[in-house]
Structures are given as structure tokens and as C-alpha cells.
Structure I
Amino acid sequence: MTSRKRWSAEEIPDLEGRVFVVTGANSGLGLATTRALARKGARVVLAVRDEAKGRRAVAEITAVCPGARLEVRRLDLTDGESIRAFAGRLASDGVRPDVLVNNAGVMAPPRTLTDGGIELQFAANHLGHFALTGLLLDLLAGGDDPRVVTVTSANHRRARIDFDDPTGARSYSPMGRYNQSKLANAVFGHELHRRLTAAGSPVRSMLAHPGYTATGLQTSAPVGSVRLLYGRVLLPLAQSPDQGALPQLYAATAPDAQGGELYAPDGPGELRGAPRRAALAPRATDPGTAERLWRLSERLTDVRYGSA
């Protein structure tokens, strides 16, 4: 990435003929990412839990980008059957994605378990994307400059993964478990890069974080204290979703983006700004942590990556 010019969405190359899958594409960073990709000619699959909200997002984008190639497909990242059905339908419909953007997430709700008994943030933010990526990997391998972009957070640097209490049964902190899920994203993205490289795969795995961005994430699910802090007190410091989406757009489209890297805002504290390379926490690159998380994720999702 050049240091002479700050990268913006205007520098996204022509994406005509390329297919992107964006999770959580109906709002916030996902909507901003989808809109920017559509403007450059990409075909974008909006992978959303609520199809009605997905259709409203399509209408919003096509109002400013007539002719945008968008389609809505249902995906519940907390439901293994939904993830398998989504991946299976893409394959049977002949949709070959070039880039998967693992963007969707939930932040700091009260302790909630999925139907499978898994803590919600770990399930939605990490495990669902782990399973989806594994199920789409063969399709991605046949793509044009194939990439997997997983969205983490600067908060991954504050976290550790509690392998002895993954569901938070003994101890649950809403933000602590959010931070854990974002560390899991970072570990996954880095380890996926290592495994894909070792296997000689054409797919590249990259990470991005949006800094502090004003989205519904801070107000739709968090417990009251978190909602008050991030959704009101600190909100004047936040950047727009269009700005916050730049690191993941860079990772997904820039010709010089590199596998295994984290892209983040270039401003003070990585809170806002244009995308640049940033450092991962030591825990995110620790081989032992990666191996434990990978084994746990395969067991909880029943998804195996084979040679990757």
C-alpha cells in the first residue's frame, strides 16, 4: 500500500464479472460494503438472516446505483443447517464466489445461547463464519483472485479465549465475550492464511477492522451500559459506515492487499481513517491458540477443512 496517497473507495478497481458474498449485508458496514462493490460493477450476494431487510437494502442501493447486480439469500450464522443450505444452494445454482466478506456480527447482548447451546457471540461472530468459509472454500478456489476477508476489531487485542468455559456458564461479561469472539476472528483469519498457503491454495485470507464506526451494532443488541457508552456517549467520535468499511473493501479488492495481513484505519488509536496494515495481537498469531481454536471450531460446527 502506498504511503503517498490515502486509499478511498474511488480506487476500487472495475469489478465487472466478479462475485462477492457479504454476510450481514443489510445494514451498517455490510450495507456500505455492498453499495461500494455494486458501484464498481460487482455482483453481490447479500447473505442476511432477515430477507425482508435484505430486500430493503437492495432497494436502497438500486435507488442510487440503478442496474446494480444484487441478490438476497437467507443465512443464519447461528444455525448450522442454515449455513449448509446457503452454501449448497450457491453451488447448485452455479454461483461461484470470488470473494467472501465475513462481516456480520452481534455485540455485547445479555448472555444468550443458541439452540445448540453455544454462546451467541461466539456462535454468530466466529463459528458461523468458520463453517461458512469451510463450506465455500472449494467454490472460492475456482474464483478470480479469490479472497476471504474476516472482520475483527481492535478489541481483539484485549481478549483471550476461554477454552475452559466457551459458553460463559461460569463467567459472562458482555464485552468480554464480544472481545473473545473478535480475537477468534483474528486467530481464524491468520491461521486460515497459514493453512491455505501451506496447501498451495489460490485463496488468500485477510483481516480487517473498522475502527470506531457508527452502526446499529452498538444499539441493537448490547446491554444497557454498553449501549449507553458506545451508542451515545462516544458516538460523536465515530466515523460513518462508508468510512468504516474501507479497510474491508481494501482487503477485498485492492490489487496490492496481502494475505495474512490486518487492515485497519490509519488514524490515532486506529479509531478512524483510511486503511493501512496494522499489527495483530500476539495471541492472534500464536500457533497453540490457533490449533486449539481450530479443533474446537471443527468439533462445534462439524465442518472440516481437509487439506487447508
Structure II
Amino acid sequence: MPQNHGLYDVFLAVARDGSFTAAARALGYTQSAVSRQVQSLEDEIGAALFERLPRGVRLTDAGRVLLPHAEAVRDRLALARTELEALRTLEGGLLRLGAFSSATASLVPRAQAVFRERCPGVAVTRTEGPSAKHLGLIVAGEEDLAVVAPAVGAAVPEGVTLHPLLDEPMLVALPRGHALGGRRALRLGELADEEWIVGRERLEDTLFRPVAAGFPPRTGLIASDWIAKLGAVAAGLGVTLVPALAAASVRRDVTLVRVHPDDVPYRRVCAATPAGATVAALAFLGVLRETVEALPGSRGFPRAGRAG
């Protein structure tokens, strides 16, 4: 089948009007231009498409075979133009979104709710998992935007753009009734004798990584799942760090205490997009930035890139 879809438009106009001259008038072409394009199509097809008559033309058998296919091509192209316009105007399309687990506790669902209200025609799918996974999916072209907390010092994968959102402070989770639970803020050194619950055996792979507390934490219990980690805290098995974005979802039998400003560890939170971000991804990025500003307690979250 011909690759020049403009030839189909000319062919259909001539078939509709039964005349090169009438088709040329309707298309805004010269009669000779229409004749040349029909001849080009006939050369490509390898058969005459019109029988030339004293007045006008009529379809040959080959032309009648080609006609429904040409109409189908025209209709599919028209549908494609409509869908592309919907993508441009955010009236349709798909946004494939990813996020690490604690970002899905408040930041991402709040942003997603606003985005759905503003752009109801855009379907959103969401995948949860570690940041490294989402960066890989962005590189592979399988996600359009991801909320990630990149590892400190890690190189940004080629083809990925990071958009800083905030520097998220860590809080300390204590079992309810803990002697230090009533404090407004704690120095981490005050918890040197506590058992720390961490998500990985290697501290450099955990939220404890950026902490310069001046003591080697005792880490007898490893729990990668947040439900398990906080369940262990509630049972009195130890204490742990909790990212501020997850604070609203912490269970009631766990007490959260702020870390003293001199000790508080931060985690850099960013949105990741491919180099050629879609219109929907850029729109969602804007909503994420608005959501960060409106998060409860967000005045305690330095904007990423502006933290001291």
C-alpha cells in the first residue's frame, strides 16, 4: 500500500466528484497536480484506478477495490489527529505514574486527586516500588513520571531528568508510652541505647544512611515493609526513622517525635521524567509542586535545592 497518505485524499476526492477538475477545485489544487498525483498512485498500485471518459472519470475494478481501504486510512488518520489533539489539550491519553511507598501515603494521592479533577479525560495508572526500579522504568520508556528519592551520590541515569520537589525530614517513631515520647524534639544521641529497626542490613541502604548521630546504632531487627516496621515499634521491639510524608498514616499506638534541627536527616524527593516528557507528565509535575506547598506541616519541609 502507498506510504504517501496525501495521495489517498486526492484519490478519494476524484472518486467522490467523478472529475479531476472538480476534485482540484475542492482540494485547492490545479487540475494538472491532481492528475499527476493520481498517476503516481496508479504507478504505485500497478493498475489504472480511473477510466477516463469524455466527461469526467469513473472507478475501474482496481479503483473500486482500493476505495474502502483508502477510506479506512482516511478515517484512521482522522482518529489519530483527534487523539493527538486530545493529548495536547489533556482531554485524553494515559499517564503512567510511579512512586516509592511513603510518597503514596499523602503526596502522590493528593496530587492525583487534583489532577483527576482538572484532567478527567487522562487515564492514570500507578505503580509502587523502590526508587531505583522507577528510574529504570523511566529509562525503559515504561513510566512517564515517577516520584523518587534517589540514593545519595548516585548518578542520574542517562535520559532521565530529575525535578527537585522537597527535602523531606525524618521523624523518630517510638512505642506509645516511651519515656521520651512527650518531647517536642530529640537529639539522636539520646536514642543511642535503643534497638533500631531498619529496612536493610547495610545502613547505607536505609533511611539511617544520612544520619550523623555520633553512635553506631544497634540494628537487631530488619523489616523492609512499613507495616511490619511500625508494628515492631508498637510492640516495643525498637525505634525507627519515619519519613515526614508518611507521618499521617502512622498507627495510633506509635508516637512520632521530631528530630532536633542539628541532627535531623533529610531525604531528597524528586519527580523523574524522561528527557522528552509528555504534556500530561509536565502537567502532573506542576500539580505535584502545588501539592508540596499545600501539604500539612509543609513549612517544615525545605524545598529541594534550598535546604541549608
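Read the figures in this text as sums done on the coordinates, not as results from a lab. Being a predicted model, the structure only gives us computed values, none of them experimental. Cβ atoms are built from the backbone, for glycine too; each structure is taken alone.
When P(r) over Cα pairs in 10 Å bins from 0, in percent is computed for each of I, II, which one produces 6, 21, 21, 14, 10, 9, 8, 7, 4, 1, 0? Of the structures listed, the value fits II. Identify the structure, out of I, II, from whose coordinates distance in nm of label points 7 Å out along Cα→Cβ at positions 31 and 127 was calculated to give 2.9. For distance in nm of label points 7 Å out along Cα→Cβ at positions 31 and 127, the value 2.9 is produced by structure I.
Any idea which of I, II comes out highest on distance in nm of label points 7 Å out along Cα→Cβ at positions 7 and 119?
When distance in nm of label points 7 Å out along Cα→Cβ at positions 7 and 119 is calculated for I, II, structure II comes out on top.
When distance in nm of label points 7 Å out along Cα→Cβ at positions 55 and 159 is computed across structures I, II, the figure 6.2 traces back to II.
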